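K.L.:
Below you'll find a set of structures to go through.
Nothing in this text is a laboratory measurement; each read-out follows from the coordinates by a stated rule. In this text, all values refer to a predicted model and were calculated from it rather than measured experimentally. Cβ atoms are built from the backbone, for glycine too; each structure is taken alone.
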Structure I
Amino acid sequence: MGLIRFAVHPASLTEDWPEVYRGYLTGADGRVFPTRIEVDGQIIGCRRATSESCKFHVAFPVEGFGRPFVSSASLPERDQPYVLVVELARGKIVQLRNQASSWELSGMQIPPAFAAASRAAHHAFGRAASAQADVAGSTKLATEALHHAFVAAEILTRGYASQALAGRLQRFGGLPASIGCDLQSSVPQPEANELFTAAFNAATVAVPWRSIEAIEGEYDWGPIDRQLEWCEQQKVENQKMKGEHQKLLVRGGPLIDFGPDGLPPWLARWEHDVFNLRSFICDFVETAISRYAGRIRIWEVVARANSGGAMTLNEENRLMLTASVLGVAKQIDEEGQLMIRVDQPWGDYQARGQHRLSPLQFVDALHRSGVGLAGVNLELAMGFLPRGSARRDLMDISRLIDSWSVLNLPLHVTLASPSSLEDDPLSHSDWEVDPRLWPEATAEESQAETLDRVIELLLAKPSVAGVFQTHFSDAERHQFPFAGMLRADGSPKPALERIITQRQQHKRRD
């Protein structure tokens with residue numbers, strides 16, 4: 001078993017750093033190794049089954065940025081421990097230089113402010129790398145370098161997003177992507193209708209099997225019918241044709257959720273009989289799509305099959321069931337656009353050693369099998385535990401989208417960003433926000449700023465066809481606490497106002 005070690009300073013850091021145990025190693029090709037983290041005083045040991053060179057990824061405190069995930073450069077094993085912060089700073093600077101070079105070659109104008117921040121990061125890192133015999137001294141300098149590198153990455157990525165989005169708007173004469181929101185279990189109150197249509201031109205009608213068929217053979221389609229009727233009554237302004245209005249774009253699903261608590265409880269008796277289980281699952285999908293044929297043309301058929309958690313289904317069974325479900329859905333609605341939702345798209349969960357395929361490999365296997373996949377929905381629930389993703393900066397999000405673009409499938413992204421770190425009595429008891437990952441006590445303005453920057457970046461990506469929020473109102477019980485656009489009392493948050501402003505800015509650029 002391979003072991004790579006890192007020295008940290010001060011030793012007290014490891015006493016108040018639970019995120020270190022969620023760190024993991026990846027190989028040169030990006031695959032995540034099952035990783036065991038061991039902490040002994042000032043030394044962090046990372047064990048995996050191979051001894052090849054690897055990168056270490058861990059949430060680490062960066063001034064002004066909270067505790068985002070940071071990655072080292074590729075490191076070989078050696079007897080002497082590496083100084084952790086020096087290697088994290090090296091990794092971020094390497095990533096920064098490569099990305100800046102790539103974007104500049106593609107024609108991007110590098111923002112003037114980037115040079116100063118990049119210079120400061122390189123200068124501090126050079127001093128830190130040459131003083132590693134003094135762990136305390138080199139850590140201080142490397143911490144400074146890491147801060148400047150994150151500042152430079154923010155400047156660079158925001159510059160890319162602004163320029164790329166302007167080019168995309170000019171080319172298409174309007175925004176060629178939908179901005180939407182999942183409706184969950186209810187429709188907005190009448191007084192919020194105008195806010196919804198001002199911010200969004202698309203909506204997802206939830207079709208949760210667990211609540212529709214809570215008792216085997218007894219269906220309750222009422223909530224879905226009401227949501228769909230509401231969507232069909234709404235009109236949104238067509239940004240390509242000023243003064244004209246169009247229907248709200250409707251997406252349905254997910255029909256099958258392979259995450260924890262995603263399937264009806266009565267189905268548990270069949271969890272060891274995968275063939276009968278497939279029959280039940282396919283029957284529900286056929287029933288749902290047939291019921292709404294012609295009214296819903298975009299279906300999110302399966303969610304969270306890549307990570308799992310439903311019953312005792314292993315990865316092979318989930319892959320087989322997903323392929324079967326997509327095949328049935330295509331037979332029922334040949335003109336329908338079918339997609340699946342991928343949670344934790346960076347593949348952090350692979351570090352537990354229970355998954356053989358990365359999220360991208362899982363979807364690629366489905367796509368190659370010819371099941372008619374027409375899109376992928378990436379769920380970015382950053383900072384939520386236990387099944388969300390660790391927080392990443394804009395540059396890491398940009399690189400993620402680029403890596404998924406190799407599938408040549410339209411990408412949809414579903415975002416969840418909290419506006420509070422308090423306990424939410426309406427949320428699922430197993431889900432919570434990790435307060436350590438955020439720059440400071442996350443408030444509504446922080447949520448607004450995060451979503452504003454991330455949405456602009458996503459809309460700038462040619463492969464992104466839609467950006468959705470997980471839910472509209474915090475009055476609803478939801479697995480992602482405080483990620484709604486309205487407060488529980490129905491008043492709008494600053495995040496909703498930012499989205500409305502963005503849509504109007506896109507109009508002005510037409």
Structure II
Amino acid sequence: MNFKKLSSIFLTALMVLALSGPGQAQVKLEVKEHVLTNGMKILMIPKPGVPRVVCHIYYKVGSINERPGTTGLAHIHEHMMFKGTRIMGVTDFEADNALNRQIDDLMNKIYREKYWKKDGDQAKIAEWQKQVDELIKAEKKYIIKDDLWETYMKNGGTGLNASTSSEVTGYYVTLPSNKVELQMLLESDRMMNAYFREFYSEKDVIMEERRLSENQPGFYFNEQVNAAFYAASPYHWEVIGWMDDLKKVNKDDLIEFHDQYYVPNNAIAIYVGDVKPEAIISLAEKYFGAIPKAPDVEPIRTGEPPQYSEKRMYGQGPGMPSFQLWFHIPPDGDPDVPALNLLSSILSGETGRLNKSLVKEKDLAIRAMAMSRPQWYAGAFTFSIIPKLQAAAKPEEVEKAIWEEIDKIKKDGVMPEELQKAKNKTEAAFIRSLESPMFLASRIGRAELNRGWRSLLTDLEDIKKVTSDDIKKVANKYFDKDNSLVAIYSRGQAR
């Protein structure tokens with residue numbers, strides 16, 4: 001194939017990471033890019049040696065792309081993508097499809113009677129449900145259970161998995177080098193020919209998954225804390241979605257969601273390992289290139305508005321008491337983010353400021369940490385404290401101690417050795433993440449969907465430039481009571 005005639009882009013970039021410290025060598029990593037005419041990007045990182053390839057495909061879609069009424073849909077979709085397609089997971093598609101149409105028609109009747117009316121006819125619902133159950137039993141003879149996994153396993157595949165987050169959905173498998181074509185065949189099939197059989201029974205599985213989470217002490221409280229903090233943006237709900245939405249979401253919702261977001265121009269595929277880029281590109285053109293481009297996906301519209309007054313929440317239950325302090329911070333890519341990330345490192349850990357002060361010196365807590373979470377559209381900086389019950393630590397004492405540490409940083413910044421230690425720790429963690437092909441694929445693939453994978457390099461350089469004055473600046477800018485939410489959970493009877 002003459003790639004010069006393709007209208008796609010084929011680029012090679014060299015990542016050069018200069019490790020700090022005397023005597024340390026540079027780490028070089030070659031990333032090759034190829035863009036198909038339908039907009040799908042292929043990233044390749046050749047690592048000759050072991051004849052295996054980590055194959056990941058990422059879609060720029062997660063729970064933030066849902067809306068009230070369809071929350072949890074991205075996670076449902078992740079599950080359903082393992083239920084087969086028009087050619088996978090079924091022995092007789094036409095017979096299976098005929099049964100599915102009947103199931104869908106009956107379930108639509110049940111939903112309308114059950115959720116559209118205040119007092120639906122329970123007898124009708126029971127009769128329709130009985131018919132659905134009989135059809136589901138009849139369908140089982142056409143279903144090949146775990147067909148995707150069995151196919152991968154028979155061809156040396158390992159680590160078949162998937163994940164859904166607020167912003168990204170990923171599908172993963174590791175294969176022998178000579179089996180990468182199989183991944184492209186199966187993943188292009190899942191993208192183009194997804195067929196959501198067993199939708200309603202799988203939805204029941206997901207609702208049970210949520211019920212198990214609900215049984216964990218403090219789940220409801222933490223879910224409501226998150227919802228109170230994010231007042232408007234779609235970070236307002238958890239990835240698993242609200243139970244009321246899970247009950248009511250239907251297959252038509254899922255099909256519409258799939259057709260909008262699981263398209264080539266909203267996806268990237270990344271291959272790390274013993275790969276020949278020319279061969280990967282040829283295969284990608286053959287399998288993914290045949291899928292038509294869809295309309296471009298619009299970024300989410302509703303951001304998080306400024307918070308103008310302090311929020312406070314109190315809850316009780318059987319779980320471990322906790323104190324949380326949340327602050328709004330800017331999204332990923334903002335110039336203030338490197339300083340905020342380093343500040344969370346300085347505050348956390350065994351030798352961090354919070355542990356020294358609240359755990360060792362004041363004996364108020366058994367655990368104290370901070371976390372900076374600059375997400376794609378909105379961010380949060382959180383302080384999480386587990387008070388020491390033996391010391392009868394009161395929430396007011398814990399809160400006062402945290403603000404004392406914050407005020408010190410606002411006034412004096414941080415010590416040079418603290419800052420350098422945080423920089424070294426951040427850089428070392430980044431370098432370690434590149435040693436594993438799986439984590440390397442994850443870091444680069446996810447970064448590419450947002451600000452491009454090269455942002456990993458520029459972010460590392462920006463970290464190195466942060467000064468104590470930068471730390472003081474962000475502490476004064478964001479750690480304000482009117483920009484905060486306090487959440488206090490104590491042991492007692494749940495309400």
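K.L.:
With Cα Rg over 2.2 N^0.38 Å as the yardstick, tell me which of I, II scores highest.
P.N.:
II
K.L.:
Continuing with the same structure: Determine which structure produced the value 229 for volume of the Cα convex hull per residue in Å³, for residues 114-417 alone, calculated from the coordinates; the candidates are I, II.
P.N.:
II
K.L.:
Further question: When relative contact order in percent (Cα under 8 Å, 6 or more apart) is compared over structures I, II, which one is greatest?
P.N.:
II
K.L.:
Supply the structure label, taken from I, II, corresponding to mean count of other Cβ atoms within 10 Å over residues 122-129 with the calculated value 12.9.
P.N.:
II
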